Structure formats: C-alpha cells, structure tokens
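**Student:** Below you'll find a set of structures to go through.
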Structure I
Amino acid sequence: MFENFNEVICLGMGGSYSEMAKDKLFKAYDLFLYQRSLNGIKDCIDYIDENSNAIAVLPVETTYKGIIRETIDNLIQTKNQNVQILAETIIPVNDCILSKTTEFYSVTGLIANPNALSKCKTFIREEMPRQLNVVIAENMDESARMLNNYNLTYSIIGTPKTAELYNLNILKEHIEDFKINNRRFIVIGDSETKPTGHDKTSVVLFLDDHQGALLEVVQVFVKYNINITQINSKMMMNNEQEQAVFIDFDGHKEDDNIKQLLSELTPPAKGIRIIGSYASF
C-alpha cells in the first residue's frame, strides 16, 4: 500500500500531533519516508492532489470538537479522484509544559500560540505564577525556537515529541482543560488498500434536500445490516438544494455485502464518492 511513496506530509512542525501520528504510522508499517511539513490542512491536501508519490497525515476528528470539516471538505474536492484515506489512527492529546530548566516552580515565563493558551487556560490560571510573562508565538515550532532567546526560567507548551526534538525537559504533562481528549488522524494518498477483516469505509453522498432523503439512505444500511459508525451532513455551498452526507461504516469496499450496499445507494443518492476503505494502526 505504501511501497510507491517516498514522501510524507505532516501538518505543522516542532513536534505536532500530526508528526506523532506519522511516527506511529512508520512504526506500524516499517516505513521511512522523507518528511515535509506544511502549516495548513488545505495546503497539505493540495500537495497530495498534485504529487502522487506523497502521503499526508492529517487530523480528522477530536473528542472535544468532533469532525474537522476542513479536512473532509478539501478531501472530497481533490482533482485527483484516486486520492483517498489509506489508514487511520488515534493519538491521545498530551499538552505539556516544556523548558530547559528541570524545576517547574522556577518558571516565570511562557511562550505559546493562542490556541495552546486557550486549551490550557485552567492550568495556566491555577498552577502557574500570577505574574507570568506570556509571549505569543505563531505555532509550536516557533515557540520552541524562540525559547533560545530567553533565560532558563521560560517555558513553552508542547508535546512529548517537541521535548524529544528540542532536547527539553517535560515539567508537567496533560495540562489541557479537557483531559479525555483524543485526535483521530487519517493517512491520505493515491493508492488502493486490501481488505484486512477489520476495516472501515468512508463515503460522501450527495442528496437532494428533501424530507426523508437521509432516512432512505439509512434504510439501505439497515437492509444489509451494516453498522454506521459516524454520520454528518452539510449544505453544499454552491447549491442550497443539495447536501453532502459523510458516512463512516464497518467493512471494506471490496467485501461482497459492501459492494451490494454501494450499488443500492444511487438512488437515493444523486452521487457518491468513496473516500477510503482502511484499517487502523
């Protein structure tokens, strides 16, 4: 499945969760590919759309915020219709206080991007000094690099991977406000997967926005006793009378019952795009 690729695209640098998911992928499939990091989800997907020798590791869902629309919306609009989900994995969120010092109570400054500060505001308010000097950075990678410009009493918010990359000490772990929070990542690329016996398939259906349209779709899944693991819908930007329905369900597109299911989804769907049959790693 991954033998024809020579490059992996990660979202963000400096020990991002996308990099952590990439590490897990490499270990599971015994891979080593050249890594390129980009700062936007659309940038990552556009790169894959234009480079068939590359895969990307991207977030698609969080426990706290749910589906990441930007990932799915851009994936279904690729010019290369062969770009699809090849695998998925789940990474637990573990935001940490990192520093060159080994003593948490000596920390007087914190460098972080606004999103990280927002996710960890309770810990910052209750556990860190009242006169904490906060320095704003654009992202995690910039936070780590900026640390070299400050004395040992400064710290950053990062991941265990950030600590590894920049040789920093982990002073506190799991400082995020929502402790039970995982991120689901997908690997996308121009390739095909084979059934493993424990697969999931993702599709997008394009439906006319009329009463009972979604029920007609669900009834097809009931007929074939296929378990739907997730379903979301949104109105199409260019057509108020049409909606895109994203469905994840158990099984692989090459399974006989899934082939029958897919053949009966049009109609009621006006159109369908399979965006991947894949296993978890």
Structure II
Amino acid sequence: MKKFAGLMITASLLATSGLAMTSQTAFAQEQGTALVPLPSVGDFTQGEDGWAFALGMGIEYESAYEGSDEFGWEVEPAGGVQWRKGNNIFYWAGEAIGWRGLRSDIWLLEATIGFEEGRVEDDSDKGYLNGLGDIDESYEFVLQARRAFGADWRYWLDGRIVNSDEGNVGIFGIGTRFGTQLDGTGGELSAVVVYHDSDVANRDFGVNAAQAAASGLNETYLDGGIRSVALHYNYRKYLNNNWQLYVEALYERFSSDIEKSPIARNNYEAELGVGFVYIF
C-alpha cells in the first residue's frame, strides 16, 4: 500500500472522467434499465436477461482495522458474475454469492452468503494489537430488504440482519439518490444505525483476561446495543458502453460504549475507494 500510487491512480481517474463527460449523454441512451436505479446495487446486466460479467480493480484508503487510528491504501478486485431472469439476479462477487429480487416495484429483497473479514495482530503497524491474538475469517448470512417510497427509488428505507457464528448485527437506515438515470448510475447517500449483540461487540472491541495479561490492556467486556451511526455515499458512471467508474465513501461514528474500549483508538472509521470495472 503506497500512498503515491493511490494519488497517481486518483489523478488519472479524474482526468478520464473529465474527458468522458461530453459523451456521457450518448452512452446513457444505450444502457438498459437496472433492476433498481441505485448505484449501491451493482447490476451489470444492462437490462437484459442472461449472463453478465464484469472485471475491474479499485483502490481504497481505509482504517487498518475497526477502531484503528492507522490508515493505508489497499488494492481491491471488483466486478463479478451475474445471471438475470426478469426481476431476479443471482450473483457471485468476490467471496459472496447471493440473490436479489424486485417485488411490486418498491421492494428489493436480498439474501447473501459470504465471509466476515478477520483481524490479525499485524494489522497494526504500531503494535497496538500485540497480545490480542488473531480473529479468524468466518461465514456470514445476510438478509436485506429495501422499501422505496415510489417506483423511481428516490427515497427508501433499508434493513439488514447479518448472522454469523460470531454473533449478530442489525443495520437500519434511510437513503436517497441523485439524478434521474435508470441504469444504476448517479449518486446515492444513506444514513444508517448499526446494532450488534454482545458476542460481536466483544469479538471486535472486548479484551478478555488472557488478552489483558498478554497485551497489557485493561480487561473489557461490552454489552450489546448501538454500535455506530454512519453515512455511506456511492457513485457510478458509464465512461462508454463497457467501462464504468465507481466511487464509494464511508464515515462511521462509534457509540460511547465502543469509545471506552482500549482497542478503539479512534471514535470513528472511514473509507474512500475509487475504481473501474469493464462489463463484457
């Protein structure tokens, strides 16, 4: 993760976006209608039934781990494989496989099986995690429902339940999108409240007796409850018939209970990512 490489990619991205603006209207005319016109819901099918493939790469500037005050650049693959039949899309993207379906034009339902990213002591270059041990990657099952206030999906409510062998997380929010495109491009902003049970809270921010003895940190036990409030921004744009630009930004402010944990060296988590995908 090198900072100068991220800056070079960002500069190139901005230059390419500027060159593409003059022809964006023509390209938009050729794109099909997405399952729902939300930039956060990737749809590479361009309104057609059958298989769709996309491959790309992005770069993210993000917290080293949850609660960290260390930040760095990370290159991430992007894209996926999708199969669409009417108002249903089955997809595989990275370490997740799932289904999403549109019902009555205002309900988007989704079910996903994927992985919850773990944590290793080496995630902290300054040694703040030494003695805490590693948290293994685990399976997670996600159920999500979005309810729009109209078929144009200008405003909507969102609810998600995330279950894993490590515990449960609930995410509830409201959002809005900008622009009138129906092809899944434009901007989108959402605000959410995140709840977690005590198992997840202590996995990420708790310190048990053995960890306290090994790390020198105070022993800490957390109850379940509100984990954080967050703002999430998504943006997508077709540069031509095949290339798509995406931007994603996240700011998450932790609750006062999380701030008391010795693992949380920041009272917030932040992330900014940009990248391209090529749709075949």
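What follows is calculated from the coordinates using simple rules that are stated; it is not laboratory data. It should be emphasised that the depicted structure is a prediction, and the values quoted were computed from it without experimental measurement. Cβ atoms are built from the backbone, for glycine too; each structure is taken alone.
**Student:** When distance in nm of label points 7 Å out along Cα→Cβ at positions 219 and 251 is compared over structures I, II, which one is greatest? Spell out each step's value before the answer.
**Tutor:** On the way: I: 1.8; II: 3.9.
Largest calculated value belongs to II.
**Student:** Match the computed value 20.0, 64 of Rg and Dmax of the Cα atoms in Å to one of the structures I, II, and report its label. Spell out each step's value before the answer.
**Tutor:** On the way: I: 21.4, 65; II: 20.0, 64.
Attributed to the structure labelled II.
**Student:** From which structure (I, II) was relative contact order in percent (Cα under 8 Å, 6 or more apart) calculated, if the value obtained is 19? The partial results should precede the final answer.
**Tutor:** On the way: I: 24; II: 19.
Of the options listed, only II reproduces it.
**Student:** While we're here: I have 8, 26, 18, 17, 20, 10, 1 for P(r) over Cα pairs in 10 Å bins from 0, in percent, for residues 115-266 alone, calculated from one of the structures I, II. Which structure is it? It would help to have the intermediate numbers written out before the result.
**Tutor:** Details: I: 8, 26, 18, 17, 20, 10, 1; II: 10, 30, 31, 19, 9, 2.
Matching structure: I.
**Student:** Which of I, II yields 16.1 for mean count of other Cβ atoms within 10 Å over residues 107-114, as computed? Don't jump to the answer; show the numbers that get you there.
**Tutor:** Values: I: 19.9; II: 16.1.
Working through the options, I get structure II.
**Student:** One of I, II was used to calculate helix-only ellipticity at 222 nm (-39500 (n - 2.57) for each DSSP H run of 4 or more, over all residues; to 500), giving -7500; which?
**Tutor:** Details: I: -7500; II: -4500.
Only structure I yields this read-out.
**Student:** Using the calculated result 24.9 for mean count of other Cβ atoms within 10 Å over residues 155-162, pick out the matching structure from I, II. Provide the component values of the computation, followed by the final result.
**Tutor:** Working: I: 24.9; II: 17.0.
For mean count of other Cβ atoms within 10 Å over residues 155-162, the value 24.9 is produced by structure I.
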